[in-house]
Structure I
């Protein structure tokens with residue numbers, strides 16, 4: 001694979017902005033497991049090998065089970081995920097696949113029945129941020145470590 005630019009080196013201010021978002025998400029109160037589910041699922045949809053690899057390892061380190069990770073791309077077909085997690089995964093998919101219809105009223109209303117507004121904002125910001133990271137990694141052909 002051809003070596004591409006390193007945005008972190010070429011545009012450190014922009015990269016620091018991304019890191020600031022990431023730092024916020026790590027400390028805003030969103031559950032670590034929820035954070036990992038969002039990051040892995042969006043990365044699966046986007047086909048980002050670097051991010052799938054990194055976030056899968058992080059999730060396992062933070063207590064997520066390999067079995068649930070194996071089933072993540074088929075979350076609708078299993079009972080391995082809670083109702084809260086299903087809502088989070090639906091939001092993640094709809095934000096990631098924004099060209100389809102965006103975040104639907106049905107999914108948003110389901111989220112409003114379970115989460116407060118701040119938690120919904122944190123879920124959306126996590127999905128937005130991992131989508132940005134996926135686009136950076138894929139565009140620069142960043143390989144899994």
Structure II
């Protein structure tokens with residue numbers, strides 16, 4: 001049996017290597033608790049962390065070569081959205097991969113696509129996200145920009 005560890009930000013980190021495995025665990029936990037159909041999931045892949053040379057390296061933590069093109073990653077997200085009760089994706093693509101964000105939104109989605117690393121509560125980046133139709137939500141965090149005035153402007 002593999003050990004469970006603590007994730008990067010102190011969270012539960014079971015020994016998984018595929019995104020669907022995490023969602024399967026959540027679905028099972030919800031079912032065991034008797035809340036099937038009453039719980040929805042949000043996911044923050046933090047994709048800037050595994051964006052390498054124009055591709056997304058899903059095997060970065062276990063060193064397996066699981067590189068996906070931006071289109072391949074978009075297809076993976078669409079598959080997960082179809083199969084699981086996902087209602088929100090935060091930072092599904094790297095912070096400067098504007099084209100992938102816009103293409104994903106252009107094809108339409110049934111979930112909220114939140115830009116955090118994409119917009120970083122920065123007025124100029126929020127404007128760019130709006131112009132490029134890159135997301136349909138953003139996180140507003142004063143600690144990202146520095147002042148309340150700047151956060152309000154964003």
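Just so it is clear, none of the values below were taken in a lab; they were calculated from the coordinates. None of these values were measured; they are calculated from a predicted model. Cβ atoms are built from the backbone, for glycine too; each structure is taken alone.
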Parent structure of the calculated result -10500, given that helix-only ellipticity at 222 nm (-39500 (n - 2.57) for each DSSP H run of 4 or more, over all residues; to 500) is the read-out and I, II the choices
II
Given a computed value of 0.8 for distance in nm of label points 7 Å out along Cα→Cβ at positions 36 and 68, which structure among I, II does it belong to?
I
Candidates I, II; relative contact order in percent (Cα under 8 Å, 6 or more apart) computed = 16; producing structure is II
Thinking of I, II, which structure, once mean projected area of the Cα convex hull in nm² is computed, gives back 10.6?
II
Comparing structures I, II by distance in nm of label points 7 Å out along Cα→Cβ at positions 20 and 52, which one has the largest value?
I
